[in-house]
Structures are given as structure tokens and as C-alpha cells.
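Dropping the structures in below, format is C-alpha cells.
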Structure P
Amino acid sequence: MNECMDDNRIIIFDTTLRDGEQSPGCSMNLEEKLRVAQMLEEMGVDVIEAGFPIASKGDFESVQRIAKQVKTARVCGLARATRSDIDRCAEAVGPAPLKRIHTFISTSPLHMKFKLQMTPDRVLEAVSESVAYARSLVDDVEWSAEDGSRTEADFLCRCVEAAIAAGASTINIPDTVGYAVPDEYAALIAMLRHRVPNIDKAILSVHCHNDLGLAVANSLAAVQTGARQVECTINGLGERAGNAAQEEVVMALRTRADHLPYRTGIKTELITRASRLVSTITGIAVQPNKAIVGKNAFAHESGIHQDGMLKNAQTYEIMTPESVGLNKSTLVLGKHSGRAAFKAKLKDLGYELGENALEDAFGRFKDLADRKKDVFDEDLVSLLDNSLADGVQRIRFVGLEIHCGSRQPPSAALELEIDGTAATVTASGDGPVDATFNAIHHLFAHDAKLQLFQVHAVTEGTDAQAEVTVRLEENGKTVSAQGADTDTLVAAARAYINALNKLLVKREKTPPEALTA
């Protein structure tokens, strides 16, 4: 591949659908993955790592469907250094116009001894064999040295040289456990560029984890010494403390072009929309002070700051809210607004819906407008993302009636549709939320434990929509989901039901013992 013939062009390799989905609670169903892939392609992501095809039938199917859907981005699948993994990966990415197999093996002394129980010579053989085999199936192969930042320099050079000789066009050096610091990681990339004889035949890539909060700093330091692909995720999702956040890498390059004279193909105006979509689908809320996409990223409360902003926005803003697709919330629609105005507003917010989806969204908007006096942009985004997240589910929310207060035991009368059949029950509990969740349990028995229940308001005011996040755990598997409604208890019920539907998907997954990071 030649995306990086321009030496100042940085390839953005997004692994939200693979490494991001490995985050506890972040499992996505097929329709959700397709929506995220569509968003990534629209943003201008160069490479979409769509999943780990050998992990499960569901993973294989989702990678294959994404490969059929995506036309302009390169679709990548992950494979261990085995023929079965590589065959499955090649089959999954096969329909894509642009496809890649990403194969990996551990190279650090610690991993080789305790995880692989293989000698360095055998690992070196596996590098050559796996890359050559993958290259016989597709034209584009990426090879990763798992735990590369803790690998001995001489052995890493030998492995990289062997991988390129076998046909790898991209070489990835992950900081798998987030142990590196910027100057050390940059020196590692520089060392490979100077010591590996055939390094000019491949693009150097970096994949940094955020265990010490240095993933973005390490990625940018590596770019300065020759890396030309950055592997990252929306909102920094990923195992443990997550990966380098795509939005932070991209905006750092754009904002500090004076110091980092590199460019990407990302349409930054879509960053906020992508962040909200991934947050809604995964149920992982973005912290308010998160860089670029946090609720407070462009908020100014200090009197000194506000005074400066009124005089010149550049006094305290190094980038504009509009540059990341964040528009000031305005009152634009109400219960008397028609379909044309609604459709036009959705287009302004970046949503293009088919007629059936538009009709469903318009109906939900009318219901919201009847219950909420002022409808803000954030209300519409939340309504749309949550309604799209409903998708095709085994369990669907129909209705809820609550009786509670200080003079009677709380009870919840709930109606669900389960596998197409209506079911109703009335249950009690220690409070209205407990009663609601007990009612769900009565209608759909499960052993999941509630790990997190969190509520926040989408906008201001007593009539604001509540957005509820729920996290469930069952047999070591965790899922998170969100629900939104002007009624907090309805939002809670929707969130819990969405989480149960995700849990049903995750029950089918049996990931391999070894995953790269």
C-alpha cells in the first residue's frame, strides 16, 4: 500500500472495533459495528481494524459484513501466527476492495518464556512463516511484535527484517502494556530505522496503550522519529486504561502543525459525532474533562477566562469548537415543527436517514417534544443515537408504570416484547429503580449482576432527558449500555434492557487465549 508516499502523511489505523471492543463492557452487535465502520469511513480513516475473525462466528461475520460495506477505507482483520487464524482472516476480509491481514506474535523475553513457551529462534521462524503465508493470500500484510517496547533491540531488529523479507508492508511496534515513555519510545523507532537494512520497504506503525497516561505522547514522539502509521481508537477505548485516542492524536497534529508538520486524512468536523456514537453504542460515557470531546473541553467558568474569551476566543481556546464538529446548542425545533424542518436539522447534525428510519425518528422526536418544552441539538443527538442503538433486539421495551413515594412500597408494572412475544409483570423493590430491574428479571431470567448504575442529564433544566448507563457482569463477561428518556426510570429500563441484549451477544463469544494489544 502507498498511503504514505508523502512523507508528511500519517496513516490513521483505527482499532475501535477490535482493540476498543476488548474493553470490559464494550461488546457490540453486528448492526452497531456496521454503524461505527460507516462512521469511521466517513471520517476518512485509512485502515479500519474490523475485528478478530477467529475469535467467534459473530466476529467473523461482522468483519466480513464490514468488508462488504466499506469501499474507501482498508479493512483489516487480526490473526495470530497460525495458518488457521490467517485463513479465517483472509476469508473474512476477502470481500473488501482494500484488505489487510494483521498478524502478530510476542517478541519480548517475558512473553516468549511464559506466554508462548517458545525459543527466540522458533519465534523468528514463526514470523517468517506466518507473514509469508498471509502474503500469499492478500497483497497487504501488517506484522506486529507484541510487547515490542520491552523486546531486546537485536532480536527485534532480526524479527522486523525477517517480516519485511517475508512480505510485510507495515511493521507495528506496540507498547502493549503502556510501559514506555516518549523519549525512549521515539529512540526505539529511530533505532529500527537506522539498523534494519530493508526498513525502507515498509511503513513503521505504533500502537500505544495508556497505562501511564502516555499513549498519545508516545505516538506523537514516534511520529517525529519516523513512524507513519498511528493505531488508535475513538475516545481512547481499549483494554485496561485504553489506547491512544484518535481524536487527540489527530487534533494535536492539526493544532500544532508548527511543531508537528504532519497531516492526516481525517475530517475533524466529524470527531464529536463519532465520539457520541461510540459512547452511546458501548455505554461508556466520556468523562467531562476528556480532551477534545469532553463536555467541558470548550467550557469556561472562571471569571478571568470568561473575560478573556469575550475579548478574543484565542486567549483560552487553542482550537475552535467547530473544528471538531461541536456547535453551540440552539433551540431549533418544537412540537409544531414538521418533517421538512426535522430532516433539515438532522442533516445539519450529520445524520442521513432512510425513509423508514426517518419516520421512526420523527415519531420519537414528536413524543419528546410533547414532554419537553425546549428541544436542543444534544437532545436530538441523544434521541437518534439511542433509537438507532435499539436496532434488532431479542428484548424490546414496550411500557413502564411506576408507583412509589414515602407512603407506599415501590412497584413497577412493566411490559416487554421478548423474541416477538408480549410479556407483562408487576414487581416490587427497595426503590423504583430496584422494582424496575426486578420486573425485568422476572420477565427475562438471568444471572447478571449490576456493576454500575449512572445517571446524567443530556441538557440543563428539570425537563432534561436523562441518560442512564448500566453495566452488567455475568461469568466474568461485562457489558455496558445506555438509555435516554425525559423519565429517568424509563431511561433506566431501556439501559438495562440494552445491556441484556448486549450480554446475549457476548455469550456467543469465546475469544482466543492470546490477543494482541
Structure Q
Amino acid sequence: MTLDEIIGQKLVVGFQGFTIPEEFRTIVKQYKVGNVILFRENLKDEAQIKELCSEIQDLVTKETGVPAFIMIDQEGGMISRLPVSMVNIPGAMAIAGTKDPENAHVCGYYTGLQLRSLGCNFNLAPVMDINSNPANPVIGCRSYGETPEAVSTFSMEMATGLEEAGVVSCGKHFPGHGDVSQDSHLTLPMVDKTLDELEKMELIPFANGVNNKIPAVMSAHILFPKVEKNNVPATMSRTILTGILREKLGFEGMILTDCLEMQAIQKFYGTENGAVAAFKAGADIAMISHTPSFVPKVVAMVKEAVEAGEIELKEMETSAKRVLSYKEKYLMKENLESNNAHNNDENQAQSSIELATDQIDDLKCRIEDIRHQTVKLVSQADYPLETGDKPLFISPYPFNVSLVGNVKDEEHGSFCEILSGRLGGKACPISNNPDATEIEEVLKASEDSSFIIIGTYNAHVYRGQLDLVSKLAQKGKKIAVFALRNPYDLGEINGNVWKFAAFEYTKPMIDYIATIIEDGGRIQ
């Protein structure tokens, strides 16, 4: 391979829009970019996604001679890139809350089948972070829990399900993003732990993934000053990526960076410098998720580093061959083993499949059954959950807690509006963090209400929501609270209140919550 071809196989690039822009076509042709990542802004409906993935494969295969990894963050719950018209699984913490690891397996398998039916072949999941810090603004319910055992068990079941469906899985974010209080999309977090401390907590799920041959691991943009002395994040650390992940844990798969456009890298080091440093550190694939115009400078700087001897050419070749070996395993048709795969053109290197109608129906039923299992009644008030003739429904609109989110208000409306539309009564949308004036307005609006249903969304961080619940409870109102993301909201709500952990602010979940309310708080 030429150096251009080597670098191209080691890049993942994203773009804006539902069709391939000319700029991206030019970048792929000129720089031999071998892999693509898709986000919600690229995905409209099933037909459009299939066509887009097919065009990406045609373009990349023509220009590089090798099929593309087409990646997506389809974790489940609030990090679901597929349109709401398709089947999106519950989030990690919700699934782990069912206490049944088979549910994670099923969700992984059906997610994999659905992704392959669209032409996506690489899922940037499962999350292997342990959510040991409840104040964590970016992981939270994306984690399978607060213990190494739960995260290890459930994350590998998800990964195994994806594997069985023929989709690449990726554990993230090495060496652990759970014990931070800042979001690496916005700044550069730090974890002040020694390697010994990491080995007793954060590294356990990743070690389990390595032992079970997970094909890919994604790095975290986090400083670990007691492990890496050069004041660079894990993504740029040779000590962490090569010394710990590759050599100490024995990982033989692909090492990916998290997106190098995140502020933890772009703001403090620069995206281009981050890519060069990541390759020096031992990363196989550098992620440039949104802006193709970064690619020319990245390639130029990587080539300069190779020519100057700062990056070994042999290591770059080995890394690119590692990527190609996984493409051969997952993308070449003769190596895809799935009872669901069928295609008349056996000569095409293609990874998409067709799902029969009965498979789709079964998929939907199984996932909805698991979603229903995830809802938990945390506490029950001493009055019945009966909404009466004047119920009041209160909630913020869904909002992006982190830049990793993909919430669009117009997709399904607010919790309070959907429920009032279905159950009658009034909707009262509130801001993310209501102040004293807004709380007083809501209190006045609630005076003649027969029952109040509240949907909270990360209220343990946006504490105005908790203040509102407290004030309503103090007035003696009958209240039911549904935590629509992190269940930590409920631990800070006192008083005689119904409390439910629902884990996700999605239309399927809100529909099920309506059923729970209609059944007087009974969970099926």
C-alpha cells in the first residue's frame, strides 16, 4: 500500500446532509478515505438510509478498492441515531435494570440485524464506562451501571449480540469515562486515579472485552495525570493506548479515537495535531466525525510525521493491515455467516441483508417487551394514581444534555404535550432549569389540578426541576414523577410522591407511560 492508502484506511470521516456532498466525494477520491460515520442529521428514513449507505460503499470501494466501515452510534436510549420510525432499543442502564443479561444480548442482536439491513456494519457500542460518579454529565444512563461486574456482563452481552448479527462492536471509552464531572465534548476532563486504582474499577470491563475478543475499543479524551505524565489525554497517550491497552491487557483489535473535533482535543490541541498524536500513541483509526475539510491538513501532517521518523512507517502499515483484516472478516460476503443473509450477487462485497416482515414484527415486539421491563416503580404514594378530571402534565422539552445527544424537539414533541393529548387535561411545558419566577407561575397553574404528572430530565443537574417538584409536594398536591433520563433525579425527591424510573425521553417510552398512568401505576 502507498502511504496515502495506509492513512486513508486509518481515517473515519463524516459529513452533513442526507446525500453525499461533492466536497466529501472529492476528499474520498483524493485522500483515499476508507471509512464513514453517520449521525442523525444524515438519516431520514429507511429507504434513504439504504440508498445513502449503498452510495457510500460504491464511492469508497471504487476509490480505495476496499469496502467501507460505515459506523454509527446506536447505543440505545437517548443515544439512538436511527429515526424514531425505526426500532431503537432502550439505553444501557435501563437494560441492566432488568437484571437479565439476555436482554442486552437480544438488543445487540436485533440492533445488529437492523443496522445490517440498512448497510451499516460498525456500531460504536457498547459503552463500557462504569458510572461511578452520579454527577457525570455525559455518561449517566448510557452506562450499564455503577459496578464493574454489571458493566462487564451486560456490555459483553450487547457486543456478542452485535457480533452474531455480523456487525462490528466497539467498547468505549478507554480507559474509562465514568468518573468525570465534565463533558469532553465541551472541555478536557481529568481523572486523578493511579493505574492501580483504574485496574480495580475502570479497566475491568475493558479487560473482559479484550478477553472475549471484542473487535474494537474507542479511546477517551480524558487526562489521567497519575498514569500519563505528559499532560495529554488518553487518545494521545502512548502509555495508555499502547502500553496499557495493547501490551498490558493484550488487546489485538482496532483502537479508535473518539471524535477529534470534540473540544477536549480541538480546543486544547487542535484536531490535526490530535490525529497525528493519536497515531503516534498507537490508534488504528482517527475519527473526524463532521467536517471533511480537516482531512487535507491531517493527511499532510501525518505524512510529514512519518517522513520525519516521528511515526514509524512499519507501525502504520501494521495498523492499516489490522483494519483491512477486520474488513475482510466482517464485510466480505463469503465471511459473513448469518441465517438472515441472502443476496443473489455473490461476487459483490456487501454487508447489507434483507429482513422479512415477520422478523421485523418480532424485532419490534421483543424490544418493546424489554422496554416495558426497564420501567421501575421506585416509590408509591399513599394515594391512588388516578388522574381525575383535571390532570396537569409538566415537563421540559427534550434537550441535549451533551453534544453527543441528537434530540430534536420537532420529532415527537414534549412528554407533557403527548400525555395531555392522549389522556386529557392540560400540558405545562417548562424550561430546562426553572427559576423562582417560573416555579411560581407553575404553582398558580396547578391550583385547580386533580393530579400532577411530572417528567424530569436530568433534574439532579438542572435542579430547578427538583425545586418545582418540592414546591408542588409541599402544597399537598397528588404527584407522580417519571425520571426520563438518569434515575438519580428520584433520589432527591422527598415527600408523598409516586416515583418511576423510565430512563429515556422517547415516544415509545412516553406511550408506555400513558398506559401505566391509565392502569393506575401498574407496570406490566
One of P, Q was used to compute distance in nm of label points 7 Å out along Cα→Cβ at positions 158 and 422, and the answer was 7.1. Which one was it? P
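For which of P, Q does mean count of other Cβ atoms within 10 Å over residues 222-229, calculated from the coordinates, equal 19.4?
Details: P: 22.1; Q: 19.4.
Considering all the candidates, the number was obtained from Q.
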If FRET efficiency 1/(1 + (r/R0)^6) of positions 102 and 174 (r between Cβ atoms, R0 = 25 Å, to 0.05) is calculated for P, Q, the one returning 0.45 is structure Q
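The numbers here are math on the coordinates, done by the rules we state, and not lab data. Please read these numbers as outputs of a predicted model, since none were measured by experiment. Cβ atoms are built from the backbone, for glycine too; each structure is taken alone.
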